[in-house]
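I've put the structures underneath this note.
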Structure I
Amino acid sequence: MDQVKDKKPIDDNQKIAENLQKIKHKIMIMSGKGGVGKSTVAVNLAYDLSNQGADVGLLDVDLHGPSTLKMLNIENVEVKGDTDGIFPVEVTPHLKVMSMGLFLVEADTPVIWRGPVKMGAIRQFLEEVHWGNLDYLIIDLPPGTGDEPLSIAQLIPDTNGTVIITTPQEIALLDSKKAVNFAKTLKIPVIGIIENMSGFTCPHCGESIDLFKVGGGENAARELGVPFLGRIPLDQKIVEDCDNGTPFVASGDKSESTESFKEIVAQIEDFVNGN
């Protein structure tokens, strides 16, 4: 009885730490604003790492706009669980996914929640999902620097770092700078900035067109003193693959976009592995 009295309850943060203790690397994917391709990068990063043989989990905590399920063609998959928690959906033998979208009755059902309820859902994803042994957990955050990114940063203090996605327009760059400063304020390492939708090559004439400018992400990285990971050109094939539920890195295509992305993935791996 004395042993029972002296036993202290395990606090929630300790439960999260214990549930995630078999995950080697945790990477946050952020953007200062929506519409810059953040989830596309998160999905393809997770898929490319898993395709190399790493065991990868993809956690979509964009509660109001979960899109990873569509991009991986797993929208109608049933979630299973046991008395201790729930199991992530297995996309491939090396890739597991968990998303709020798996619990919506319809894909277009809005999530109308206030902050405390959203925070509770995020805590459950970290505490009750059976992630098991993983080399990487990729966390797709909602755009901005609000409640959800702050909660993840506080609940996972040993995050390896964050990758920030931007497009070259000045308004997007302003928001990406906010994301970098958010990470620095919370002492989260910034793995680097990716400039997405950077230039477009006409498939008919081969002429390069800077639809959204080029080089702004690199300039922002230089100004803020963080690594610049590279550019991903605007590519119609990426759009088509996302709509078809296929990661564009899975196509085997040797396009400029795919090759650029693979170079970016290699830099992210080097960062988290201390190379």
Structure II
Amino acid sequence: MSDYSGLKEKIQQRERIEENLKDVKYKIVVMSGKGGVGKSTVTTGLATAIVSSGLSAGIIDSDMHGPSIPKLLGVDNLRGTIQGDDKYIYPLEINKNLKIISLDLLVDNKDTPIIWRGPLKMKMISDFLEKVKWGTLDFLLFDLPPGTGDEPLSIAQTLPSVDGVIIVTTPQEVALHSVRKSIRFAQELKMPILGIVENMSGFICPHCNKSVEIFGRGKTKKTAEEFGIRFLGEIPLDPKISENGDKGIITDFSDKDPVSVKSILSITNSIIEILKKHS
């Protein structure tokens, strides 16, 4: 009887999530094999590039222990201001076309550690899916913590459908070693992979404008080819992007001069076109 009750609750929860997200056009998971590859920076870059294209986007910061989306978007000073009622939690609106939810916005102190085991993390992710009122969105991006643990598994098993997975890496062999696990994870859970993004792909010298391949080159593309998935593009190291993230300044995508901005826009446009073709 308990097994039946558990199954019934899972089905009902899935139906509630499906109903809550019915007006979200595309649900995209952004993941990485290891930490330190700039995945959250890429997620915010993609979301703000989507908004600059005239579309709407939301971000679910699914990293319970190291949430960074509010900091990157300059709203970490608004923690504790998330509103809710008996039925819904309302995401923070950065502007009319960009919404976010993060555990970092639900705690009063930025230094408070989240000392949770799997069940509590899974419950919070379920609440983000079921109880956060996203409304109508073109894109909902899930910024996952690195690896293939509780949070990625919870998203994969709880979401009624995923429209695509974007895997972020850096060019080093040690990062690509972990990326292979992320690819297998997505494949085993039947989540379609949109492709791989190579972040920190060379450094553009501000003096001579030449690219310096600090971490090497070509291995990410080769890994994508080996697995038969798309190589979505490269984003070079850009001190301005890093500085903006530290200050919580949203990248100006109307300024198309920096190579990094062009790269993020190109990757975003490719993702939009891929999804349109498969709609």
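No lab work stands behind these numbers, since they all come straight from the coordinates. None of these values were measured; they are calculated from a predicted model. Cβ atoms are built from the backbone, for glycine too; each structure is taken alone.
Overview of results
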| quantity | calculated |
| --- | --- |
| Structure from which 30, 22, 18 was derived, semi-axes √(5λ) of the Cα gyration tensor in Å, options I, II | II |
| Structure with the greatest value (metric FRET efficiency 1/(1 + (r/R0)^6) of positions 39 and 87 (r between Cβ atoms, R0 = 30 Å, to 0.05), set I, II) | I |
